[in-house]
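The following blocks contain the structures, represented as structure tokens.
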Structure 1
Amino acid sequence: TDLTWADRFFGRGNEPFRDRVLPFAEFNKEYQNALRELRDLLFNPEQIDLLIDEAAALIDTPADGPSMVDADRALWDYNPILVSRYVIDERARWGEFYKYSPTGDFRGMMAYMKSWARSRMAWIDQTLLTDRGAPAKPSVAYTGPAGYPADALTFT
């Protein structure tokens, strides 16, 4: 993981472009709609968990030696530069790659990423999706004939 999966290091979520554009109602409405689409379809617990699990299966499978996870940890956790004068101790130290992992390993880091994503989803819902008049979650139901004929698909 990296700063993609953390928000405790820099800033408070303020983004200059967003903060200058969203006061305009037309832009804000389109932003809210696009963000709601992303939250409903992609950035939800089901999809994020699948994404993390699928990526983990690719990189945490050793084949006659260390896995990519092992190599990545060696690079970031035991890199000699971490004990040099070029690194700020508060930002990086030997052996702290999995510091925030509840179990101290990659599997725990996966759980941390899933938990972070859920807290970020809540932050998005509370902070960015401010149009309370929009439905909480859109739904669609098939109302066409049995067998789903291509020329008679209807939905409500």
Structure 2
Amino acid sequence: MGRARCVPRVLGQLFILLQYQTLAQRIKVMVRKAENLAKLTRIPGTPDHYVVINLRQNGKVIATKETKGASGSNPVWNAPFLFDLPPGDITQLPLALEFIIMQGRLYTKSSILGRVLVGSDACESGQGHWNEMCSRGQTETARWHTIQSDAL
């Protein structure tokens, strides 16, 4: 996958909690909330947002979860998810969590607002959060992440 480029464009921030559950060999992901989400269209009204979470191994999606929709530019989900991990040392496996922030309205097709990548191959904040989660054991680690443009 190579080192991810971190292109600045203000699309908003995503707040997530991660916990590596060592004995169960899984990751608990809590998608808490987002702030200052950009609007993709000029259509009046408040868009709904939801987040698709992909667990990737070597760039290939091995598990997917999705939040329910929440409206407004500062949506709150508080949605917990569990991802079972493949066998092996989490610090050596080529794993990443991809958060795809979707924006949609009733009766229209949803569009991708942007992404957050957390993993050993992510940009600085995503890499830092992953490493912190791996080293903290059962402790939850929470961070704000800047949403990146879909054009990676």
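The table for this structure:
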quantity	calculated
Which of 1, 2 leads on relative contact order in percent (Cα under 8 Å, 6 or more apart), largest value	2
Top of 1, 2 by distance in nm of label points 7 Å out along Cα→Cβ at positions 108 and 132, largest first	1
Among 1, 2, structure where P(r) over Cα pairs in 10 Å bins from 0, in percent as derived comes to 8, 25, 26, 21, 14, 4, 1, 0	1
Which entry (1, 2) yields the derived value 3.1 for distance in nm of label points 7 Å out along Cα→Cβ at positions 28 and 124	2
Answer label among 1, 2 for the case where helix-only ellipticity at 222 nm (-39500 (n - 2.57) for each DSSP H run of 4 or more, over all residues; to 500), calculated from the coordinates, equals -13500	1
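Every number here is computed from the coordinates shown, using simple stated rules; none is lab data. Small disclaimer: the values here were computed from a predicted structure and weren't measured. Cβ atoms are built from the backbone, for glycine too; each structure is taken alone.
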